Structure 1
Amino acid sequence: MVLDAGSTVEMLADLLLHRDNGLQDGQERLIITHALHIAAKLADTDGIGLELVGGRIRKLTWAATGARASQHYEQLRPDIAFVGCNGIHAQFGLSTPDPIEAVVKTAIVRGARRVVAMCDHSKQDRETLMKFCSLPEIDTLITDRAPGAELSRALEEANVEVIVA
């Protein structure tokens, strides 16, 4: 499982801290992340094996970025990846304001068997500088409010499951 950087994905990491993971004694669920905040939270959690992806740290997000991080993700084929975004738009897709972070997010999306985008309603119908994937590249969107008509229609056409939680 890959956990991207971002506040919404970090909330998922918080849930993993307190979740009965259903694993047998001695088994671990491997979590791969380039987010220092998430790694710090999960590093000492029973039942979780942690792989930290390296690179140049972007101070705003405390996430490893750059060629090293994207090359690491390009070598992986995780079952599922949870990615955050700064914008999700019917035509533009998912975006982030930072070009270097966009390269890392693109590598995560391209490698994962299943992609779950996570964002709160304030990111809906927004475009930021760098597109990192289109709507058909994600399988599920988890958000806190149902998308508006145009985005909802585009998600349906892209066969994206929407979960409002």
Structure 2
Amino acid sequence: MTNGGAGAREPHYITRAGARRMQDELVELRTKQRPKIVHDVADAAAQGDRSENAEYIYGKKKLREIDRRIHYLTKRLETATVVGPADREGSASDRVFFGAIVVIEDEGGKEITYQIVGADEIDLAKGCISYRSPLGRALLKRQVGETVVFKKPSGEAELTIVSIRYE
């Protein structure tokens, strides 16, 4: 019997585009990068004394890093719940749900675009924020025209939702 306590796992959501990027990276690692490093390591090993062979040592280290990344991506994709626009609550696109691309306007009139994504997709430079982040949580289920008060370290900010779209 589970009670949702400490042993329960929280769902791990990811957008379709995020899952596709992770799958593409996995294919790249398995079919291109790993075979190349295996070949390089084999060539370095053929040169003789491995204990002082920098190319061999570096190649083995690089191989371990690739294998670790392959394992991580495989596990994350196996446990992920892929969420697309058709999967969100209701069919209206006038509310902010997971995967939404939201344009907000701050108090100074500056417009900023964010996409609400899962933990594996966070990229602040591209405006991708987690649905679990304070701003992500503040925006969820809101509508165009609504103003949300967002608490940030320097104080509170009022943000108005200008538009919502899904891809």
Structure 3
Amino acid sequence: MDFVDPNARALSDNYYGWAKETYEHLGFVFAVGKQASANANQPLEIVEIRIGGPREDDLAHCPLGDLRTMRRALAVYISERDMQQLFVKSLETPDIRDEQGIPFQIFYGISANSHAFWSITNARKVIGYAPEDNSEIRFQALIAEHIAAAQKQGTPS
């Protein structure tokens, strides 16, 4: 997929991804207040965050000249300060209800990356998330190294 938003169903080919989706669905059950307990019909506010690449060294670990792997690392990068902002705003925003009034949100945890393929539109709208970093600016020297290596290898940039 060229672009993914939080409303798209997350499908996985492994147990790790399956477990993440299962927890999101369970969170939705608690958000609508349908859990079987003494507090039935008592909605809980739920924010699920799909964290991208919070590591500063992901791009450095990509095989030099592998532009596809480099692009993915750039697309999902989230800086420490952007992640802090995302979590703080998720906790402090007084109303996280969706269009149907359900207090449930799924946010992608990425910075304002130029080639992002995950949408952060709902995080911007609902909690005022305003990421300050962009992976292409942060890692411009490494990007140049990857492009030069790809050109030497004859890989189209």
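Where a number appears in this text, it was derived from the coordinates with a stated rule and is not lab data. Since we're looking at a predicted model, the values are computed, not measured.
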Value -11000 of helix-only ellipticity at 222 nm (-39500 (n - 2.57) for each DSSP H run of 4 or more, over all residues; to 500) was derived from the coordinates of, among 1, 2, 3, structure 2
Taking Rg/Rh (Cα atoms, Kirkwood Rh) as the criterion, which structure among 1, 2, 3 has the greatest value?
2
